[in-house]
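Asks: Alright, structures below, take your time with them.
Any read-out appearing in this document is the output of simple, stated calculations on the displayed coordinates, not a laboratory observation. The model shown is predicted, which means the values in this text are computed figures rather than measured ones. Cβ atoms are built from the backbone, for glycine too; each structure is taken alone.
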Structure I
Amino acid sequence: MSGGIFHNAQADTIVRGWIVGEGTQRIVDEVKDFSPSWLLDITAEIFLHAREVELKGRPANLITITQALMESGKLDFVGGPATVVPGHEVWPVVASSLEALRSCHLEREKVAIAKSLGDGHLSADAAKDALEALSGEKKMLREEIELPRVNRLLSDFSREVGAVCSRNGVFLLDGVPVVLQPHSDRMEDLSPDSFRTYVEKDVLFWRTIKSKGEDGKVTYERGYESMGKMASAAVLQSHEFRRQQRPLRMISRIPLPIFKDGKLVLQGPGYDPESQILVKE
């Protein structure tokens, strides 16, 4: 959240005034992937306290935000009550300012990646992946997993499928494997039938096919097919699969304040393993 060459102090001031004057809800609702890391430290602190006020069911304004900062001991950090001043800009100006802050944030992230690469903390491939993730250009390829067969243990198959699912949308709710329904906050229990089709968005299943040509030569190649219903049911019940899935406590449509390293931060979109909360994008 620090400033420096890649920051726009004027845009930050406009956004801070909106937070104090109008609250955080419109920013959270309308700005895709918004994060307090776009903001200078002072404005980010004000945003987090305003968000906490709102999530307690109270309106965020000059009085409630100042009170929250005072109670947490952060009022002096932000520069006192004089810093918590409502602004008067209309939303299009604020939205434009947020876009400018987002661009600055991306540039800072790129510089950090380049520095980590130069210091030897990141490999070239890892740096490339990080840059692709920032630009949203990373292409995910489906993994290929061999189906169970003679001398191919079901436990090994379940472990490989579980590793993929643990990264791609499967959670464990009260001990039951579930996925988030599209366009909804509801979780759907995975049945053997729904699981075998759901997992195919990330996995290509194959088995070896033996064939003999006209010249009598035997060849072996991969034949792709769906996972059988019996195998699907066995995987869902297996310890090897379940122990890899992320435990889920709750789902939220809005980022929630959580404690990280002793600090109150706003959880961004995605899953937080410590709180076991999923913030839906």
Structure II
Amino acid sequence: MKKDTLLQPLSSIQIAELHKLLDKVAEQQSKDFGNVISDIKSDGTLITACDRWSDETLVQGLGSIAPGEDVLSEEGSKVLPTSNAFWVVDPLDGTTNFAAGIPHWAISVARFVEGRPESAFLDLPALKQRIVAIRGKGVWFNGKRLTSETRSPKRSECVSLCSRSIRVLQHKVDQPFPGKIRLLGVSSLNMVGVALGQTVAALEATPKIWDIASAWLILSELSCPIVWLDTDPSRLSPGADLASVDFPLLTACSLDDLQFLLPWGEALMGN
């Protein structure tokens, strides 16, 4: 990627404005929840008017907060920007839940620098929770600092699967799955649950770049290892169209757990 002459981390003023932007979008989504009409996109997934409004509002807001930094979003441009700093947005991760009246969805906004997330903001409007991560500085949950030691002291026995990774059970029919399966219907929250100690691992079959953007940094800052089972998102080329590119992954709360579950990740990929 081309180098910008000056590339600064977000200022305190920019972060404050970003929180205001997220508050605005979260408030509107909470008002719309339970009163939406959904359509079907060309890829077969659901979309609502709230998805479109949220995407437009976030993209315009980021343009004011960080002028000159392009935005890749689920409902907008899906081409990887060529600027050294850019944003990846999922305006409403969990649209199926949202449209069905299930109060579990997220807003994901991440700033990338030199091909990797540098700042991440993950908001759960229905739960009034917000997770913020800054590369090299840590993670905050509703303003409270998190560390790898803040995970629940009671070891979780749950493993998150997505609706497509659950087919791994068909690949290893002779073996019981080594965990209690959870399907939340929200890719970003499946992954972040590992960082929060809610689950021991997460296996995602077809997440897109906007699904992983915030969770990637949150997991990394809380020392949760990730194995990219196919495409490594840190090795992408500027200008690439990521509309149909998947980033299957396995993440766990420790290297031992990752190695223990890796055969299931490999089975998912047919290896």
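Asks: To which of I, II does the computed value 3.3 (distance in nm of label points 7 Å out along Cα→Cβ at positions 119 and 255) belong?
Replies: Only one of I, II returns 3.3 for distance in nm of label points 7 Å out along Cα→Cβ at positions 119 and 255, namely II.
Asks: With distance in nm of label points 7 Å out along Cα→Cβ at positions 127 and 263 derived from the coordinates and found to be 3.2, which of I, II does the value describe?
Replies: II
Asks: Using distance in nm of label points 7 Å out along Cα→Cβ at positions 135 and 239 for the comparison, can you identify which of I, II gives the largest number?
Replies: Numbers: I: 4.6; II: 2.3.
Checked I, II; max of distance in nm of label points 7 Å out along Cα→Cβ at positions 135 and 239 sits with I.
Asks: I've got another one for you. Of structures I, II, which gives -13500 when helix-only ellipticity at 222 nm (-39500 (n - 2.57) for each DSSP H run of 4 or more, over all residues; to 500) is computed from the coordinates?
Replies: I
Asks: Another question, then. Hey, semi-axes √(5λ) of the Cα gyration tensor in Å derived from one of I, II reads 28, 21, 19; which structure?
Replies: II
Asks: Moving to a separate point now. By the measure distance in nm of label points 7 Å out along Cα→Cβ at positions 71 and 87, tell me the structure among I, II with the highest figure.
Replies: Structure I comes out on top.
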